[in-house]
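Pasting the structures in now, so scroll down.
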Structure P
Amino acid sequence: MLRNVRTAEWINTLTFSFFVVCAWLRPLTRRQRVRASALGLAGILLTLAAYFAQASLRTPALSIVRDWLPAPLMMFVYWQTGQFFSHRNGALEARLLALDDKILGTFFGRRTKPSLGVAAADAFEFAYLLCYPLIPIGMLALYVLGLRVHADDYWAAVLPPTYLCYALLPFIQMFPPRLLDADRWRNLSRGPIRDFNLWVLRHGSIQVNTFPSAHVASTMAASLVLLRLAPPVGVIFLVMAVGIALGAVFGRYHYAADAIAAAALALVSSIL
């Protein structure tokens, strides 16, 4: 009988298992099916290995491994669900682009190629870049504040809204706006930070859009749980999460609807 299994470990094991089963039920290519299954099985094995290793050896180091393991496993789920992409929903892309045009036009007017100042563009790009380290930094904050006992609570708040964003990808399939309207919004952002963000996406992204935005959902959820556990620190993280959401939209990494829906999802998840 399994004892002291963490909530995050249940979430990860069930999520990986769900997508492994789906990979064999949905009409995927052989390559997609094998990759989705391999990533899922790897995630399950890593989760179980960490649990059973600590259950047998009971060393503090393995407990720390279990605290941090969900961070890289989030990427495993992301790459796993990316294997389910088959075709774009052009009609939905067009509707979301039209909505973006209205929202961004409110800020920049109806010019052919709206632009931001260099400082503002770089600030939004840097804010978006924080989406990668913010989640592990949130865990580090718990350690520094002496709140490590809440590590599983942290992941229990972050993982569900993030994985729901991933779970919708097989059904809501789009390209991100940066690949569709680059000429229209080319001048919104530029510079070395932008180049680095695009380099990260070229090498680590599945190159398709998640609706809602998993980056916004995860960072917003992390900030909200920290706001509950350590309010002063949580406020700082909340400001960063809002910056990430704005950077995602202004940098054309996500549609405005992605960020709005993700923020709402994180908020509802934190209340439940």
Structure Q
Amino acid sequence: MSADTSYDGFSVEIDEAASRADIILNRPPYNIIKMVQREQMRGVFEELDRNDAVRVIVLRAEGKHFSSGGDIGGFMEATPEAVSHLALHVAAPERCSKPVIAAINGYAFGVGLELPLACDFRIVTESTRLALPEQKIGMIPGSGGSARLDRIIGVARTKDMCMRGRRVSGRQAYDWGIAIDCVADDQLKKATDDLVAELVQISPLAQRTLKSVLNTAQNAPLDVAIKIEGEAYGRLRGSDDFREGVEAFREKRTPLFKGS
């Protein structure tokens, strides 16, 4: 396992044996996310996307809380140009072609929720609390938070959560579909590890293709979405991984996917 701790407020660990990389928030006690950190994290996601040794990326945090949000004072110091790029930085997990898991403990407020909302999978715990509380300081979410939340839970619940700055429990987040699982606090690591182990067994080519299809088609009319899916399906028909998957199924063995 290799580790890099030369970043502002987070570190990166790469475990090639597990085909996994972890981006770890570590600015105690609340893991506040500063402006420069967002840009650095975007760069890291892009680097990991190019790293063939990494199949799955995990975004997690050290300590009791995932993140209480951004550095509020930093907004008053930042230029309008810098602020206009925030949503682009936060969208890095979504643009990444590989599966990204957010393992969320404790507080996940503001950008501390917007980043997980840009990930593919969110696992929360019983003590997790999620919020987009920007209304309470005379602002609105600015990095895609309300827009992504609306697509997950609908406009009525998004208004209830965002316009009131209301904190939602981990259990309610699971019930609403924000998270794929809500586990006991001491089971977050195991649940994350189990999901990573499951995802690395899947064809990386099929995985990348499906993520792209879902992201591209989510706002398209149904007939367009079906066309996007069908064209991707056709391209995969000639892949080595599909051939291996079919042969392994026939031979009742575990497939050995290569990503081609």
Structure R
Amino acid sequence: MSITTHWAPTPQDFLYTLVPGDVHVWRVPLNHTPAQAARYRPYLSTDELARAQRCRSPHPQDQFVITRGILRLLLSRYRNVPPTELQFEVSPQGKPRIISTASLPIQFNVSHTHGMALIAVTLKHAVGIDVERLDREVQDLDIAKRYFSARESTYLASLIPPERTHQFFSYWTCKEAYLKMQGRGISDGLAQCEFSFDPDQCQVKGSLLDQPGQEKDCSLYRITAGSLHIGALAVSCASAQISYWDWEETYPL
């Protein structure tokens, strides 16, 4: 019931390759080592470093530093500015965005879990992305019963592990990506977006129970991020051209 996502090596130059209707999705390996964190720490702002320090253990601290450092490097390539010059603000719903008066309307979104981060970059269109680890222990039926639609919950209850686990995370990542695209938190509508999957198609069909008809202005895709990782991408346009690229640690800084 899984789909295949084809990941390409980091291109030599992607500065001018992004046009409206395109989505660039980057897969970032996270080994959470102090050495990897030290590589990207110089690119973070004072506020970001302070946020990292508030993490209670080294693992989430390194995860944040690495992900934010690579995000800054990627966006600096698209904007053609030094990574330390980028400034971010956070929406009332917690979604980060670039503070800029430039004419290049870059939109982005980030998700990370143990071992991996996904970063999505677009022009003009809002975007949301999510990634989860498939071996994460969750009470899938309890969560589905409380937070998913009745149809989704009933369907999951009819499955047996590990198929149920895989389908649960398919629903979860699609919901997260869609709500992040909208700039909404998961408490605002996990049960209000309902999805169905074709086993052989990455594109997802959905219906928005709280906003009937709005789904036609959104494209949603499942992502196979690795043997242990699953993800989803949502973008606020009827169709999108998606490129999937691997971030390489050897990419020149």
Structure from which -23500 was derived, helix-only ellipticity at 222 nm (-39500 (n - 2.57) for each DSSP H run of 4 or more, over all residues; to 500), options P, Q, R: P
Structures P, Q, R compared on relative contact order in percent (Cα under 8 Å, 6 or more apart): the greatest is R
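Computed from the coordinates by the stated procedures, all read-outs in this text should not be read as laboratory data. Keep in mind it's a predicted model, so treat the numbers as computed, not measured.
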